[in-house]
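Novice: In C-alpha cells below, several structures.
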Structure I
Amino acid sequence: MKRKKLSTKTSLALWIESHNFNRKMYSLQKISSSFLLFGFLFLIILEVKSQTLKDTTALSEVVLIGSPIKNTLQKTASSVGLISAKEISQTDGVILTPLLNKTAGVYMQQGTLNTNRITIRGIGARSQFSTNRVKAYFEEIPLSTGEGETTLEDIDLSVLSKIEIIKGPNSSSFGAGLGGVIHLFGNPSKDENSFGEWSTTVGSFGLFKNSFSGQMSNSKTNLYANYSNLQSEGFRANSSYDRQSINLFGKHQLSEKGKLNFIGIATRLEAFIPSSINQTDFENSPEIAAANWAAAGGYESYDKLLLGIGYDHTFSEKWHWNSTVFSNFKEAYEPRPFDILEDNIVNFGVRNKLNYTDKLFSIPTKMSVGTELLREKYTFSLYENLYQTQPNQGSIQGDKFSDASQNRNYVNLFWQMEMQLSSKLNIETGLAFNQTKYEQKDAFQSNENTRENYSFDAILSPRIGLSYEFSKGKNLYFSVSKGFSHPTVAETLTPEGQLNPAILPETGINYEVGFKGNFMKNRIYTEINLFATTIKNLLVARRIAEDQYVGINAGESLHQGIEFLINGKLLSTEKIQLNSYISGSLNHFEFVDFVDNDNDFSGNQLPSVPEFQWNVGLDFSLKSFSFSTSYRTVGKMFLNDANSLSSQPYQLLDINTNYTFSVWKNLKVNLQLGIQNSLDEKYAASILPNAIGFGNNAPRYFYPGNPRNYYGGMSLSYRFN
C-alpha cells in the first residue's frame, strides 16, 4: 500500500485557515456563541461594578514556586495552570478530576477512583489504563516512577495547598515529561500557629471520608500531621474503594541561613475494578461491571510510602542551594481475570539545585543549575487465577508462571537562566540532559537467569522563551522548546518478553505564542495562547491479547490548539466577594504519518481526546457563607485510530456551598453541601482507545461516569493560639 505523506508544517496561521479547523468551528458555533455572549455580559458587569470595587491584587502577580527560578505568572513565557487551596476546598475532597478539568488543555479521564488517565494537550491519551508522558512532583519529590508512570489519585486533597501545571515541554528542569509537569504543594506550616481539626464527609454511593489533622508550631519548628480514611461503594458493581493515608510535613530552622524540611506520606489502598463495558451495556446498564472482572472479583491493593528530607541554605543574597533526598516504596497485589500480579517498587533519588542572582554584563540575571538522579528496582511475579474453577469465590491464586525484575535508572542535568534585557523584555533559556537505562532479569528459569540491558541515547532538550510587556500589565510571549518521553518498560518488551532495542523515545518540538493581561485595574485577568507540537517516534500500544500489549514507534502526530482564560472579580467589598471565570480549549490533534499493520491512519484525529472543552464558574461569598458552581462541556472523542466510532459530547454542572461560624473564640465549624453532575448527564467519564472484542464479545470502550450525586460534610477546627 502506498502511503500518503502529510505535511509536517506547524504554522498556526496555516492551521487556522485549514478546512478541518473551519469545519470544527462551524460545528461549535452554537456553543461558542453562547460562551461569547456570557463573556460579553461578564465584561459589562465588571464595568458597571467598577465604582464599588476595591483595589485588588492581580492573579498575574502570583509567584510560581514550582520552577527552580521563581517568577510571576504574567512574566513567565509559558502557559501555567493554577489551582488554589480555595478551589480545592470547593469540591467533595475525593479526587482531582473536577479540579484538573477546569484547566484549559488538561483532561483527566476518571474510569474509577483508582483507574485514571491525565493528558495535557492530547499527549498521553493513548495510554491504556494509567497516566504517562506527564511528570508529577510533590514539592521537590518525583511522584512518577522510573519508567514515567504517574499516580496522583491516592494523594489526599485535604493536605494540598496549591497545584501548578506546566503545559507542554516548557520547563527544562524536570526530565522526561513531554506533556508537561503537575506540581503539588502541601499545606504550608505557618509560624506560631497550632491547631487541631476533624472533618467528615458523607455522600452518594456509600461515600464516607474521615480526616484528622493537627499542627504544632513555634519560632523554629513547624510540624503538620494528617490521617485520612476514604471509603466508597461506587456507582458500579465491583467498585468499592478503601484508602487510608498518613501525611507528615515538617520544617525546622537550623540557623539563620539553613532550614530543614521533611515529607512523609503513607498510603494503604484496596480498590475493586469494574473495568470498561461495551456500548450496549453503557447505554442500558452502566452500573454493571465487565463480566470477567465481576466473576474474578478483580481489585488492586497496595501499601505505599514516600519519604523525603531536604535542606535549604542561603549563602548570600546571590547564592542559594537546595538539596532533597527521597525514596519511594510500593508493595502491590492485583488479582485480574487473566492472572494475578504481585509487584514491588523501591527507589532512591536525590535532587539538587544551586541558584545565582546577580548581573551578567550589567543585565539582571537569574540562573539555576541542578541534577536529579533516580535508581529504581521493580520486581514482579505472575500467578494463574483459578477463579473459573470455583465460581462465586472470587480470585484464587494458582501456580506462578513468571518472575522477573527490572532496574530503572536515569540522570537529569539541567540549567536555566532568565535575563531582564530591559524593563519590558525578559528572556528565558534552558538546557537539559537526560540519560536513561533499563535492565531486565528473568528469574523464573530454574537453570539460568537471563539478564538484558538497554540504554537510551542521551537526549538534550533546549528551550528559549521571550516575554514582552508592551503595555502596563499586558504581556506577549513566545517560546520554543523540545521535550521527550521514554517508553515504559512494558512498551520496550517484545511479545516474548525480551527488551526491544529498536524502540525509541518520543520527542517533540513545541511552538507557543500567547498573551497575558490585566484590565480594569487588575479586576480581570486574561490569557490566550496558541500552540503547535510535532511529536516524532510516536509510541503506541498494539494490543496482541486481552492482557498483553507491545509498544511500537508508529510515526508522527501534530498537536495544535487554542487555550484561553478570563478570570475576573465582579464584586469585591469588605462583606461580599463575587468572582467568575471562563476557560476553554479548541483542539486539533492528528496523525501526520501513522501506519499500523498496513492500516494507514495518516490524517485521522487522535482517539480519546475531546475536540473541545469549555468551563464557566461562579464563586460568591457573603461573610461566612459561600456558593460556587462550575459548568463544563466536553466535545466528542474518537474511540479508535480509524475514527469510525466516537463518544457523545457531554456537560456537567457541579454546585458547592459552605457555611463557617465560630462556637467559641478559637473553635470554628464549617458545614458543606454539594451536588455533582446536577443535570444527571449520562456520559463516558473515560475511554479505552482501540478496544478489541475477543471471541464473540463486543469491544469494551466505555467507563460510565457517575450520575447525579450528593455530598455533605462538617469540620471542627480549634486553634491553640
Structure II
Amino acid sequence: MTERLGIVYTPVEVVDFILHSVAHLLQAEFGQTLGSQGVHILDPFTGTGTFITRLLQSGLIDPAQLPHKYRHEIHANEIVLLAYYIAAINIEATYHEQVGGEYVPFEGICLTDTFQMDEKDDLVDALLVDNSARRKRQKRLDIRVIVGNPPYSVGQGDANANNQNVPYPKLDESIRSTYAARSKATLKNALYDSYIRAIRWASNRIGEAGVIGYVTNAGWLDANTADGLRQCLAEEFSSIHVFHLRGNARTSGETRRKEKDNVFGMGSRAPVAITLLVKNPAAAEHGVIRFHDIGDYLSREDKLAAIDAYASIDGIGKAGGWQTITPDAHGDWLRQRDDSFGQFMVLGDKKGGSPAIFGNYSGGVKTNRDAWCYNASRQALADNMTSMIAFYNGEVQRFDAAHPGLDGKARAAKVDGFIDTNPREISWSANLKQELAKGRRFDFEPGCLVPSLYRPFTKQWLYFNRRFNERVLQIPRIFPHSEAENRVICLTGLGEAAGFSCLMSASIPNFHFVAGSQCFPLYLYDEAVDESEAGGLFAPPSGAATGHTRRDAITDAGLAHFQSAYPGESLTKEDLFYYVYGLLHSPDYRARYADNLAKELPRIPAVKQAADFRAFAKAGRALAELHLHYDNVPMYAGAAIDTGGKKLADADYRVEKMCYGGKGREKDKTTLIYNDHLTVRGIPLDAYDYVVNGKSALDWIVERQRVEPDKDSGIVNDANAWAIDTMHNPQYPLELFLRVITVSLETQKIVNALPALDI
C-alpha cells in the first residue's frame, strides 16, 4: 500500500487479481467489459502506474479497443511529483509495447491530490495551470471503475516533524455524516485515515452505479471505530467481496504466527485486504457481503501464489471459498458478539446510560514523549525534564521576541513554522505547542517524579505533570498525590491486537501497561481544593493528606445488583472488586465472550452460586497479591544459575540485553543468557503460558530489563539504574526474572482452579 513516507509497490499478483475481479463484476452486473466505450477507469492513487500498466498488458481490453481507451477512458492521479513522472513514462512505454506505432503521450494522468479535487482550493492546480484542463475534464466524467492502492495514514505520528495532515473539509464532512454518524465508538479519529477517506471518496465518485477495487489496510473489517463504516457499506453497495490476506505484524504469540507474512513484505505491518464493491441499482439483492480468509501460517510467497491461482473473485467462487456474512445488530461482520453479554452489568459507563459497577475509570497516562517523561533512573529523569523544560521556556522567550503583540489565533498560526524541533532538545506535542502559543512558562517540579508501571512487571520513574503528559485523563482522581493508596484493575482497551488480558497496579499505569489500558480503581479521590491551575498533579506531601477525600469506586448500584443475586450473603464493595479481578481471569469467561471483549468493555455476570462468587473473589485477592508484589515473591528455586564456577561481583550482574538460548526457530527458552558472566538454565516452559498484554510475563522481563537508547533524543534508559538506585540491589534484574517465573506458575495454578463459569 502507499505509505505516508513513501511508495510501497503493490505486488502484481494483487493488481492482476483486482483487475480481473473488476472485469468479472462488470460483465456479471452490467454486461460490459473494461474495453466497452463509456466505461471510464480511474486509478486515483497511481504511484508509479502499476495498475494502469498491468491493465494495458492484461488482455482484458481488446487490442482494437485499446487506442480509444488509452486516449479517452483510462485515467490516473498522483500527487508525488517523481512518482507522477515515473508513472507517465511507465504507462506510455507499456502502451507503445502493446500497440506499436508512434509514441503517444498519456493525457489521462493528472498531478493532483485526488481528495482535494472536489474541495474549494487545490494548490497543485493553482501552481500548474497546464494541469488544470486535465483535472477539470476528469471531474466532468462519469467514472464507472475505480481501482488502486490508497494511501495509509492515520495522522501525524511525530509533532516534531510539523507535518500535519492536509484537511479535506468536504470529504471529511461526508465521513462525519455517514461513517462517524453511524458509529457508536467514542473516539472516531481513525475514520479520517487516508484509506478510509479513499473508500468514502470512491463511493461518492461512482455515484449510483460502478465498481471499486481496492487493496487496503484490513483494520476496518473488525475495528470498533469502523462499525458505522461497515453499516454504510452494506447499505450503499449491492455486493461486497472481501479477500482477507492477513499479515498483521502488530499481534504477538500464536496470533502473530497465524498472521505470518504480509503480501507487501516489510512495506507494511498492517493486515491487508482486497475489497471489491459494486453499486448496481438493478441488482436483485443489496448489501450482499462475501468474505474469504486466505488462511493461517502462510508465507508471503504462499499468499501471492494463492492469489495468483485464484486469479479473481470468480476463482474463489469456483473453489467454494466465499462465506456469506450477515452483519449483526452492532455492525460486526467478523467475530460477531454474543448478545447474552448485554444482560450483564457493565464495568463502567461514561455516558451514564445504564448502571455500572464502577463510578469512574480512566485510560492510562499518555505522555507522547515517553523517552523524556519515563526513565529507570530518577536522577536521569530529573535531568532530562529540567533540560527540556528549560529549552521550552527558551522557545517561549524567543517566540515572544520574534512576534511581539500577536495573540490568539494569529499567534498560534506562527508556532509550527517557528519552533526548533531538534529531537535532542525537546519532544513537541499538540498540547505543548498550545502552551507555547499562550506564552506559558513552566518550572521543573521535583514532586512530579513518581514511581509508575510502564509495562507489565516493569517499574519506571515518571514525570507526572499535566503540562508535559499529553493525556492524564482521570488518573488524578485515582492517584491524586504521591502518597495516595489505590489499586486499579487495568484491562485491554477496545480494538487492541494483543488480545484481552488484565493486570493490577498500585501505581500510575502507562496507557500501554496493558494495551490501551482501561483502569478501574478500588478508590476514587475527590478534590477538596481547586488545583486546576497548578502545573503539577500533586500537592506537596504536607497538603496531600488533607487535599482529597477518598471514597469507594464501586457504586452502590453495583453492589446492590450482586447482593440481590445472593440473598443472605454479606458482600462488600471490596469483595466485588476482587470478584471482578478473579472473573476476568476465567478461561471460560474469556473464551465464551472473546468477541465481545474485543469490542466493548467487559460486562460482569453474577455466577449462580454464592460459593462460586466467593471462590472468584478469593482467587482475585490471591492474584492481586501476586501481581502487585511480583518483585517480592520467592524466586523460583528450580533454575540453575551458571556462572562458570566464578564468584561474581556486583558489577557482573549488570544487564545490557538478555536473550534466550539457541537461535532462530531453534530458540531454547529453558535457557536465558543473562550476560557474559551468567546463564540461567532449567526454566520451566510452563511459565511461558502466562500471557499478559500479548506476551508471556517472562518475555516482558527479557524485553524491558535492558539498556535502551532512544534513537531520536539520544536518551538512554538503563534498567540497571532502577536496580541500583531504587532497589539498592545490582542483582535485581536476575532476581526479577526468577520471581516472575514464580508469579507465572502460581498465576496459572490459581486460574486453573477457578470454578467453571455457571451463570
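FYI, it's all coordinate maths here, none of it is from the lab. For clarity, every value in this text was computed on a predicted model and none was experimentally measured. Cβ atoms are built from the backbone, for glycine too; each structure is taken alone.
Novice: Given 5.0 as the derived value for distance in nm of label points 7 Å out along Cα→Cβ at positions 272 and 320, which of the supplied structures I, II does it correspond to?
Specialist: Numbers: I: 5.0; II: 2.9.
Source structure for this number: I.
Novice: Ranked on distance in nm of label points 7 Å out along Cα→Cβ at positions 640 and 704, which label among I, II comes first with the largest value? Walk me through the intermediate numbers first.
Specialist: Numbers: I: 2.3; II: 3.1.
Between I, II, the highest calculated value is found for II.
Novice: On to the next question. A value of -10000 was computed for helix-only ellipticity at 222 nm (-39500 (n - 2.57) for each DSSP H run of 4 or more, over all residues; to 500); which of I, II is the source structure?
Specialist: Here the read-out was taken from II.
Novice: Hey, another quick one. Of the structures labelled I, II, one was used to calculate Cα Rg over 2.2 N^0.38 Å, for residues 264-327 alone, giving 1.32. Name it.
Specialist: Considering all the candidates, the number was obtained from II.
Novice: So FRET efficiency 1/(1 + (r/R0)^6) of positions 216 and 688 (r between Cβ atoms, R0 = 30 Å, to 0.05), computed for just one structure, reads 0.30; which one of I, II is that?
Specialist: Working: I: 0.05; II: 0.30.
That value comes from structure II.
Novice: With P(r) over Cα pairs in 10 Å bins from 0, in percent coming out at 2, 12, 19, 22, 20, 15, 7, 2, 0, 0, pick the structure among I, II it was computed from.
Specialist: Working: I: 3, 14, 25, 28, 21, 8, 2, 0, 0; II: 2, 12, 19, 22, 20, 15, 7, 2, 0, 0.
It must be structure II, since only it matches.
Novice: To test your reading of the models, identify which of I, II gives 23.8 for mean count of other Cβ atoms within 10 Å over residues 480-487 when calculated.
Specialist: Working: I: 23.8; II: 18.1.
Structure I accounts for this read-out.
Novice: Given 6, 22, 27, 21, 17, 6, 0 as the derived value for P(r) over Cα pairs in 5 Å bins from 0, in percent, for residues 552-591 alone, which of the supplied structures I, II does it correspond to? Mind dumping the intermediate values first?
Specialist: Numbers: I: 6, 16, 15, 11, 11, 9, 8, 7, 6, 5, 3, 2; II: 6, 22, 27, 21, 17, 6, 0.
This value belongs to structure II.
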